[in-house]
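The structures come next, written out as structure tokens.
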Structure I
Amino acid sequence: MIKSGHTHYVLCGGRGSCKSSFVSLEIVRGIMGDTNANAVVIRKIGKNLRESVYEQCLWAIEKLGASDLWDSHVSIPELIYRPTGQKIIFKGADDPRKFKSVKVSEGYIRFIWYEEADEFSGIEEIDMINQSLMRGNGDFACFYTYNPPRSASAWVNTEFAKPRNDRITHKSDYRGVPVKWLGKAFLAEAEYLRKTDPKRYANEYLGDITGTDAEIFTNVLLQAINDETIKGFDRIYRGIDWGYGADPFVYVGMALEKGKLYIFEEFYERGASFDVIAAKLRGMTAAKGVTTADSAEPRSNDELRARGFSVRAAKKGQGSVEYGIRKLTGLERIIIDPVRCPNTAREFTGYRFTPDGCGGFRSGYPDRDNHTIDAVRYALEERFSRRTVGMLDRRQLGI
């Protein structure tokens, strides 16, 4: 699993997929094979260490036939490799700043393991801990194990979907594990849930991101879109949602092909002047074709036209919001590059119905955190037109 050139190893999946077993074996074996290596194993809540990762590492030591080489200190808690004094330290992350004081007497902290990574508040909290522990010029291996939350907007689902050259992501489930390891009772429970509640089974046992009933866009996929793919698109669509103060100015570039929407270009900024906007858009596909912009800002549209851009005012009209969102939710996939378009990814995955306080949801689509969504609707307005759909071949339209 550990490969040269990689530092971060993301292991996600459902119950019984042996994620934690694998990492515990890698850490114990890694320490015994490298006299400079130590490890810190972390859970968000410290009281959960003893019954989970601590026992898991003891299991790994026993499975490797090395119990007589390790001392266990439950009260601290830590495990010490007797021949060299190397350690596996177990810490709760109630205060990430405390990790600045973590020291080892021999070698350095090579292995860091975040068990149940989804329990942490976000990648910023984990970054703070890594910055405290990853000191020196050694080879590091950071493991992140978790069962993916149902919601596509959960931070672990969005963060670990981003491409990163020094990170490997692996998804697994119990179906790839020998039956004798899991036992008949485990398999019976999984099969019962598969038959009675397939959506819950898919999340809990297969590790799939199934979404919640509140999510509006259940067809979003966060995935890198490379330059070669963008060059191959037949037609580019561009949309603008005007804003300046509290609301940002938003430009989004995209392509719609065979029922799949690819969003690969974004400019999202508050307080941007017309000259700043124009300078930014000249480096994007916006300078190369027609852009559909919010018709509520005719002066703003004129300002862009005066700077050499081809701007068409969106028609909008009664029911256009509902109609446009229904068209978007009906697409086979909305593929968003989370690195090129972080705000678009955030808004689409986080767009949800408003709870009604009685266990259900209010009717209609909420008018909040939807600036990029509006820009996408404007861009595709002509493509989604009721009249156009009636006159052209639907296969050609890709809807």
Structure II
Amino acid sequence: MNVLVVNAGSSSLKYQLFDTEADKVLAKGICERIGTQTPKGVGAEGKIEHRKGDSPKIVKEIPMENHAVATKILVDTLTDPEIGVIKDMSEIEAVGHRIVHGGPYFYESVLITDDVIEKLEKCVDFAPLHTVPHLMGIKGCTAVMPNVPQVLVFDTAFHQTMPEEAYTYPLPYELCEKYKIRRYGAHGTSHRFVSGEMIKIMGGKAEGTKIVTCHLGNGSSISAVKDGKVLDTSMGLTPLDGIMMGTRCGAIDPAIVPFVMEREGYTPAEMNEIMNKKSGFLGVSGLSSDSRDIEKAAAEGNPRAQLVTKITAYQIKKFIGAYTAAMDGIDALVFTAGLGENNPELRSRVCAGLTFLGIKIDEELNAVSHHQPNIVKLSTDESKVLVYLIPTNEEKVIAQDTERLAREYLKK
């Protein structure tokens, strides 16, 4: 079955076209820096990296104002006579969408129906940076392929194993029940994949394993995975919680919100905009929401860019320490996603502050481990904790779920 997987992030749009029967990726790519806020001349406004099978990667710089524009570029690339792999979208038999937040409505992957779309629209408030792009992608695919089954795969699903002491917020219980307020988590498809790969490396038996998975990118989350199930995760009701990110502030003193609103006269919507789109790397550095720009500026001596790198590593270390305590130990630490896979400096900063756990990494190997598809063992033989770089493959998980549900639908 030919399955197109669409994976929309807050500033990116990954795609892969799978032949699931041959277990082969026909084409893949990523649209990056979608809507990235940078001063003129600092970084690219947008670009697409596309690879047809095993052919060399093709990179084109194209302005991408929003996800709707990026989706159009994706479609044009897949059907391009020279670099595409299909004549038209009718050759695709199913489409799988990575969805950040299923709210209180979705606990597993589902086939798209009108009712499903209505419920997904109610999830916008849970993930304001993501759900609208998801809906744009869904509507765009529906317009081109109206009769092709589409499946939603939710990042929140893998986190449903959290115990109530981890997912319950200490607000009046009635409010939590009325508005379905709880910790939902995010990036579950990625945490599911890399923790599964780590369990395979450790012998294949989930029981007794204690793993911390760090999905680090423009949006970041950290999870404690015990016995193959999520015990806790850093993102909460929405993807705003946890560590600082590209444009998101992460966890802050909640009293800051009314404090700033009262003094600046902000509406709830304006304050939400500040915390989601004007904070994090961008807010602290005043330069960019992209870590590549931050690292470059930090290396050149920019003090606010250097502060971003310090805060990020510090916060990651705090979560790793907390989750080690929650699981009563740690066997493995996994780095994945854009920063986790491709920012050796960040991995080094984090691990340098975890010597109390007996963590030791090969700094030379770490320094050259980036922008490659392989699993890399970063820890030395003397390390008491395994440390791995595991490239995430959310698309493969999404393709598998999509094929299963699409086949069930087509049998009816």
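Just so you know, all these numbers are worked out from the coordinates, no wet-lab data involved. The shown structure was predicted, so the numbers you read here are calculated from the model rather than taken from an experiment. Cβ atoms are built from the backbone, for glycine too; each structure is taken alone.
Couple of notes before you dig in:
- For distance in nm of label points 7 Å out along Cα→Cβ at positions 227 and 315 computed as 3.2, the structure of I, II it came from: II
- Parent structure of the calculated result 1.19, given that Cα Rg over 2.2 N^0.38 Å is the read-out and I, II the choices: I
- Look at distance in nm of label points 7 Å out along Cα→Cβ at positions 155 and 211 for each of I, II: the largest one is in I.
- Parent structure of the calculated result -11500, given that helix-only ellipticity at 222 nm (-39500 (n - 2.57) for each DSSP H run of 4 or more, over all residues; to 500) is the read-out and I, II the choices: II
- Which entry (I, II) yields the derived value 21.1 for mean count of other Cβ atoms within 10 Å over residues 179-186: II
- Which of I, II yields 20.0 [mean count of other Cβ atoms within 10 Å over residues 83-90, calculated]: I
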